[in-house]
Structure formats: structure tokens, C-alpha cells
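Trainee: Structures for review follow.
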Structure 1
Amino acid sequence: MAKGHELHQARMMALQAIGKDLARRAKSKCELTGAAGIPLRPYEVPPVGEHPDIDRTLLISEECHEMLEHPQRLAGRAWQCLAEAVWSELPAVQVVAWRMLRELAKREDWAREVLDDVFLDPEVEEWAKTGTL
């Protein structure tokens, strides 16, 4: 068990090391909702590699993190910001927005309509389909 804890601590330190670059890229805003002036934290987009990768890590709000951990709670028009996020120039944002929209589409007509219009590059689409929220 100690080895697992050590590995977790090492990963957290590696994420902290890219934290400034993440904040700069995100302009200190949630990369999914655009919310500013709130606590943000890194989120590694599954599947994760052996080492944290800035291109596979987002800076997101606590609320987004909570929804990613408990996708069954996703509901409502409050998440319509994902309709814009899915068109981001950052593949990691596209992947997470697409996955969240897919979950929302189980309950929300507007999310199904957004997904009907989304086009992802083939490699981004493959990434989106190989992981879960």
C-alpha cells in the first residue's frame, strides 16, 4: 500500500509541475465552462499515460470535476457551455465536452442536437470513445 501512495504522490507532484503552464494556457479559467475567479484543478483526461501530459490534462472547476466523477448527476441547460467547448482547438477539451454531452444526451434533447452536429478529427474521436467520464 505504501508503494501505491508513493506513486500517487509522485503523480500529484508531476501535475503540480505543469500547473503554471496549464493556468497560462487556460488563462486561469475553467477550460470547459470558461468560468473565472473560482478554484481550478487539473484533470487528466482518461485514459491516462504513465506520466502526466499537458496535452491530456485540463484545468477545470470543482463543479466540472464533480460532474466528471458523478456523471449521473449531469443534467440541465446549465451545461450548454459544452456546445461551445466541444469545438475548442484543444483536443482534450473536445474529448471531455463530447463525453459529457454524450452523457447529457441520455436525458437532454438539446445535447442530442449538439452531438448530431459535432465533427471530431478521427484521432480525437477515437480518444473520446476509448475512455469514460
Structure 2
Amino acid sequence: MEKQLEIGQKVTGIYKTGKYIGEITNIRPSQYVVRVLAVLKHPDQGDLHNPKETNVEFFHERRALAHREQTNIPEVYVKPFEGGIPDYKESLKEALQKQYAILNEDGSEWAKKSIEMLHSLEKDYFK
């Protein structure tokens, strides 16, 4: 049986398609409330129910969770984190660069539309 995580513990958590480093601020049945401290993976753009499709009713712009934003994450997606926590803005820049690299390699219509959305988000993130 897996050890129960505790309030104040540093963790990684997956929320929708993004991955974050944070700290647990509350424990609820089958989920943890996690305060975001850094971004490991920027969320994918588009419709979560139709991944990598552009022919959808609405192609969603998906922002990364903000610094110190709190979110509920199902316990199966929360794991202990060991190590130093990077600066939020720097981690967001790095996560965006990784996402651009993946999308540029993909080259699909979905990837091209995602890159457009990420450029728009990037301008907003780093005004």
C-alpha cells in the first residue's frame, strides 16, 4: 500500500494534460489540493475529449496553471517530489520550449494550430 502524502509535502501532479511541481495544502477524499510552484509540462492545446484533432467545435486555448494557484488533483496523479524547485517563470519558459520542439517535430494541423495558441499565450505570460 502506498504511503499517504501529507500537507506541506512537495509533489508533482498532473492536471488535465499539464504537469506541475507544487505543495499539498489540503487532503480530500481521493484527491489532493496542490499549490503550483513550477511547471514541468505545458498543457496540450485543443479539445481534451478529441486530442490532436482540429476539426472540433471549439479548439481550446489551455493555459498553464498560475504560480501559487491551487487545484484539486486526483490522488493517482500526485507523486512525491525530491529536489530543488525551479523558479516558476523559468520553468514555464522551459516547458513552453519543450512543447514547441514536440509540436514542430509533429508538423500536423493540430500541431500548427497549437503553436499559434502557444505564441498567443506566451505573449500574455511574459508581458
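Since every read-out is calculated from the coordinates, none of them should be taken as a lab result. What you see is a predicted model; the values in this text were computed from it and never measured. Cβ atoms are built from the backbone, for glycine too; each structure is taken alone.
Trainee: Hey, mean count of other Cβ atoms within 10 Å over residues 23-30 derived from one of 1, 2 reads 12.8; which structure?
Mentor: 2
Trainee: Supply the structure label, taken from 1, 2, corresponding to mean count of other Cβ atoms within 10 Å over residues 71-78 with the calculated value 12.6.
Mentor: Corresponding structure: 1.
Trainee: Have a look at 1, 2 and say which one yields 1.5 for distance in nm of label points 7 Å out along Cα→Cβ at positions 7 and 47, as calculated.
Mentor: The value was obtained from structure 1.
Trainee: If you rank structures 1, 2 by mean projected area of the Cα convex hull in nm², for residues 55-102 alone, which sits at the top with the largest value?
Mentor: Evaluating mean projected area of the Cα convex hull in nm², for residues 55-102 alone on every structure, the highest lands on 2.
Trainee: Identify which of structures 1, 2 gives the largest calculated value of relative contact order in percent (Cα under 8 Å, 6 or more apart).
Mentor: 2
Trainee: Moving on to the next point. 1, 2: which one has helix-only ellipticity at 222 nm (-39500 (n - 2.57) for each DSSP H run of 4 or more, over all residues; to 500), as calculated, at -9500?
Mentor: Clearly, the read-out refers to 2.
Trainee: State the single structure among 1, 2 that was used to calculate mean count of other Cβ atoms within 10 Å over residues 31-38, giving 16.2.
Mentor: 1
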